[in-house]
Structure P
Amino acid sequence: MTELCKEGAWAVGLASISEVSGNVLEVFYPSPTLGLHGAPNELIRAAGHDVSSGTVEIHGHHAAELGAAELGAAARTDDLRGVRTVCVLTVIEDCSAPPADAYDAYLRLQLSSHRLAPPGTLNFDGVFGTLANVVWTDAGACDVEGFTQTRMRFMASGRSLQVRSVDKFPRMTDYVVPDGIRIADADRVRLGAHLARGTTVMHEGFVNFNAGTLGESMVEGRISAGVCVGAGSDIGGGASLMGTLSGGGTEQISVGEGCLIGANAGIGISLGDNCIVEAGLYVTAGTIVTSSDGKQRKARELNGASGILFRRNSMTGAVEAIERGGDWGELNPDLHDN
């Protein structure tokens, strides 16, 4: 199990707050910092913050002194969306504690997408309860409450309003675009995803928050929340990696380096390095597998093992877990020279 980061974090951001419900709809932190050692404590105190933990609204010269003059200048009210945008300072005292509110949650999500904290190192327990459902539109975040009136205000102004989704999490690329990656469909990568340099996410690939890659990887399947994929691994088309939110319990699923998860395959156990899961085969913790020595066991006993080929015997239908040799061809380096 990955050890949680006990450091603090801080950032200056731009928060969108609904004038109807008062809900925090989103917060954009362009330059989040992991660790409080670099925080300008005297400026934080001057802004009215006690430096321990929480969020305060800041104005004018305080935003400029904290290196966020542009954010301070962007604060305004959008009457069409019914949203007030304000400049805020957020401090997290201990990232191993659960998120306290939406400001805290958004800071953690962006720490992850900025590659400052690998998957599993920030505590996201209870994050769904801190975030409001939001109508994500081409004009920005809107409150679900009173959205019909919001749409009518746009119509009266001669503008259309396109709804992209209704969800608690926005897409990552509206907040963070890491260098050295390729994403074919931005809607399929949530804010909070951690994509290492050299990662390619194809059109049907999906990466959830608090999940992602640690090196060059091909993602054509689903990486669920809490899942971490090692360098040189390929998640095949339609493949699924079971996350902590989709039946994986509290066990963090991980894939080691140089692995291949075949098309439409899946795992509910962790893989070590240089493993293959045959196309179409789903290996859960309770799957009975036959090893090279002929012994049968539950797949959970091979959790984290390296150099294993999981396949289904086409004659007997039994799932086999055998030691493998050679390689499967590995990733095409030209595809990941991002």
Structure Q
Amino acid sequence: MRIIEILADCGHADTIRSIAEQQEILECWIGDGEEETRCSMQLVVQPEKTQTVIDAIQSSLSGSENWRILIKPVEAIIPRSAEVEEKEKKYAGTRAREEIYASVEAGARLDSNYLLLVVFSTIVAAIGLIEDNVAVVIGAMVIAPLLGPNIALAFGTALGDRVLITRALKTNFAGMLLALCLALLIGLFWPVNIESRELMARTDVGLDGIVLALVSGAAAILSLTTGLSSALVGVMVAVAILPPTATLGLMIASGNFHLAMGAGLLLAVNVVCVNLSAKLVLLLKGVKPRTWLEKTKARQSMLAYISFWVIILAILVAAMHIYHTYFIRI
């Protein structure tokens, strides 16, 4: 359940009432704003109708100026009705596109906090890999901030939002490059233990790794669109990205280039699979922009990106076969 508050000229009050009647929403009331010409209009909207109502309001206000739409969650409604309870159960976790965008945009920011978390998680991961300590590796994945930019890339593609796509690419690339360089630096000063099972497990890739990465990307998008906790899903994405990146840096630093090749291949496959499955789930969930023109651009963008990731994955699968045939024996 959501409260949608509209701050706009009072002349739009009849339009808002009309939208409320058409959508058969629960409650609608109009109050005075801070100025005589502006009103505060509030609607209590069922979860399944939230996106439709928001889109209708935006369309009706698009030709105006100085308006705002505020979306607020509702913790409880008293008195409750059996119909409301049934719909809340059925549509539990449904989020509007604008709510998702706010969460995604925050996770794609390239700031000092993101970079520091990448540094801390990479140091912890490298130590855990070298010392063959699975608990330490898991701890590194808990604090790794790699979920945000990967999900932002998929979501930006679904909306055809080039600004968000560019920001997500920059954040993702910066984080992975920083992790790789830091792991390389650690490997130069810390003897790499080739006997470590945790380390060697990230130097090869198979079908199980592909499935893990696909599931991670799909779960990440589901956690985002439903509003469920993304903490554990973030760990899953970090499993697919952070340890292979750290392993790649450590293996290059120790001069084990054929093992570094395997780690790099694992990392590439995981990145492709996470993004591909995330895009497919967004496509199935029907996440798209509001206007027809934006929908057309977003559809073209989504198809282009899905095709790109599918082609890259096919190339990587072929590379996996070549690696297992000619290099794994070395």
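Values quoted throughout were computed directly from the atomic coordinates according to the rules given, and no laboratory measurement underlies them. Every value quoted in this text rests on a predicted model; they were computed, and no experiment measured them. Cβ atoms are built from the backbone, for glycine too; each structure is taken alone.
Observations, loosely collected:
- For helix-only ellipticity at 222 nm (-39500 (n - 2.57) for each DSSP H run of 4 or more, over all residues; to 500) computed as -22500, the structure of P, Q it came from: Q
- For 0.75 (FRET efficiency 1/(1 + (r/R0)^6) of positions 105 and 201 (r between Cβ atoms, R0 = 41 Å, to 0.05), calculated) the corresponding structure among P, Q: Q
- Given 17 for relative contact order in percent (Cα under 8 Å, 6 or more apart), calculated: source structure among P, Q: Q
- Parent structure of the calculated result 1.4, given that distance in nm of label points 7 Å out along Cα→Cβ at positions 121 and 153 is the read-out and P, Q the choices: Q
- Given 17.1 for mean count of other Cβ atoms within 10 Å over residues 17-24, calculated: source structure among P, Q: P
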